[in-house]
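Structures incoming, each one as structure tokens.
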Structure P
Amino acid sequence: MLLLLIGVFLFLCIVYIVIAVYVESSKAEYPPGLACHAELRKLHKILTDFSVLGSTLEKLGISSEVALSNFSTKLFPIKSEDDPELFTKNVKFEGVPVRVYQLRESYARGRKAVMFFHGGGFVLGDIDLYDRLCRHISKEAGVVVVSVGYRLAPKHQYPAAFEDCLNATVHLLKNAQDYGVDPSSVIICGDSAGGNLTACVSQALVTRKDVPKPLAQVLMYPAVQIINFNLPSYQQNQYVPLLFRERTLFYMLHYVAEGDLSISREVQNGSHVPPDLRKKFSKWLSADNIPDEFKLRGYKPHVMFAFDKNLYEKLKHVFEPSCSPLVAEDSVFRLLPKSYILTCEFDVLCSDGILYKKRLEDNGVSVTWHHVKDGFHGIANFFEHSDCESGKRAVEGIISFIRDA
């Protein structure tokens, strides 16, 4: 009888997972003109399978969705074979794991360096996942690359990731000569959540007197605010892989709210934003600052829900520039170095990048902007796919900027 009950239970679990996977997969939208359609669909299906399985196991108290999602990233052949042109070394900067990539042919002094912060919503990803991209940047741009393995949520809450990235960068700036690097030629770079960390670290460094300012910053489809989830691209691309709007909230709340997903709806609709900050930030976060061409696919102006004081108290740190760098003061923006911003048409974070670009330009900062008209979130990671020219061109643009900075 017990075996029968166990069998029935397992059968029901399998049926539930199959149905849930179907429901989640069917949400995905693939707009006309979207790049790398076949590869994107395949990868989204795999990620959805692990997400649903992880969510089910979490409800059963067996594992966590985040843990299983992290496990899924280990299944792909992501680390390159030894490269005769590169020397790599795993070390720690101020206790933070990093991987240093250097060209073997030259240890000349005065080289540029790129501090690289990986994406993954502050909860996923690691140095290995971005090994191929970092190797490619180091070789093609002729720079030292330092890839940072910062602490991840939900085990390590904000500001752990920011502190790790800042401390590792300061360490390089103070010890640059050990790696043949000119400390005044360090570029900060990152994608998605790593783009957030890039903006935050760059802002922190330009106000310090003990280290040189960054030479430049490269923000690849960055998440630069945790305040407004109803900007045009959040609405228009809410179901476009690889990053749904609801998934953005999932990651953000694991970073800033210990994974409390019960508040997702209220946060999505702005209940955590008090009236005075709604007024203050409107000049920076308004959809009016986004060109009309980026509102053509069904954007509707949104009115925030009523303010919830308790929710604000729980999330008030999201208004700090080290969490939402888009809302830093003009006095900080004016000090920032020349910048490169990559945005993608079919990405929920497209509006973030455009708004950050405007704030930089309004404060006199030189910005090189590359908008991928057929791009989606994470397209740079497809740079080696033969049928994804947009991913290749996106990375080539970044390398060109780094080389010429």
Structure Q
Amino acid sequence: MESFCALALIAGILVAFVLLVLIATYQNSFKAEIPPDVDQPSKLRFYLCIYTLMEILAKNLESLGIIEEHVLMRLVVDGLPACRDSKLSIKDLHFDEVPVRIYLPRVPSASKRRGVVFFHGGCGIFGSIRSYERVCQYIARKSDSVVVSVGYHLSPERKYPAQTLECLMAAEHFLKTAENYGVDPDRIIVCGDSAGGTFTTTVCQELANRREIPKIRAQVLIYPFLQALNFNLPSHQKNAFVAFLSRERTIHFILKYLNKDCSMKKAILAGSHVPESMNLKYRKWINPDLIPEIFKLGYKPPLPTSFLPQVHEETKELFETTFSPLLAEDAVVCHLPDTCIITCEHDVLRDDGLLYKKRLEDNNVKVTWHHMEKGFHCALGFFGYGIFSFPSSTKMVNHMVNFIKGY
């Protein structure tokens, strides 16, 4: 009888815990905004509820000392394993100690193929080779290219700038050894989404003036994060509470990635981490006036804020070009390769892409731009799940493939 009571008590506690989590999930998920004109809003809300449930569960398990929050959330972000494509030969290797997965078409080619280096997103904390398996297999098969997916090590286990340096090492290695994989070293394209777009941009900037290795032929940036100076651009205001990547969550992940105190979040959101001299210096590149009027509906200039020197000192990494590549000088930008930029309307980072598009065009770099009016941040991660995917996910990947095939 005592055993039965003990089991009943444990079961009751578990049920109560699950109910509390579900209630919290419901309340938190409905704080997030689901725009009515986004891709399949009901489906997006369903995914948001699941994600929020797992996030709250992860926080509770971490507080109990069972598992760290980011470890559990990585499993969620990785999604379901993809089936191996029989038309591809897939190999797991290391490029200078950086894990990579190579996708090689099995059909023989009469000439050397193009190569594609892919850097996955996930704020430098989440994501993996596995989570982008469907995307990379599709690119390799549809564009008849050799694709290298880079599994850079994540934060907090590897601290910034390890992720950037590993992406750079992997890209350099492939440029030098491309012919070993049947790839023309003069036809290598670098791609990435979100933080992977940051790494793509940084790699192209770092290698732009290098003479001893082949030049990168083109780059593809999918809703990239490109600057940490101004979080009050029109897209930040419009999409401040949008699902998956709100304005506040963006700062939260940045601080987590850099292993900084998250109590500075409010100051950074207000812009108190940037001295006036720096604001004046970079106004020519980061300025709401540079955003096309069609994307500024409802925009309100933020109120002036006080500069906080201590916050600035604590977050100096935000102003490095490896973290905010939009700050790179024109002498670098003018040497960048042809670029494809994909932006999403319902994305806090939309204006990063728009500002970089203008910078590239001002420096006579050829730009192909696709704007997903119904798209949202993280949409690429849902690609390849059939009816559980989103139309914008497929459109993005097809835009990538069509651009790649042009090289």
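Here are some notes:
- Once distance in nm of label points 7 Å out along Cα→Cβ at positions 284 and 316 is computed for every structure in P, Q, the highest value turns out to be that of Q.
- Source structure (of P, Q) for FRET efficiency 1/(1 + (r/R0)^6) of positions 132 and 356 (r between Cβ atoms, R0 = 30 Å, to 0.05), computed value 0.65: P
- If you line up P, Q by distance in nm of label points 7 Å out along Cα→Cβ at positions 36 and 92, the top spot, with the largest value, goes to Q.
Read the figures in this text as sums done on the coordinates, not as results from a lab. Being a predicted model, the structure only gives us computed values, none of them experimental. Cβ atoms are built from the backbone, for glycine too; each structure is taken alone.
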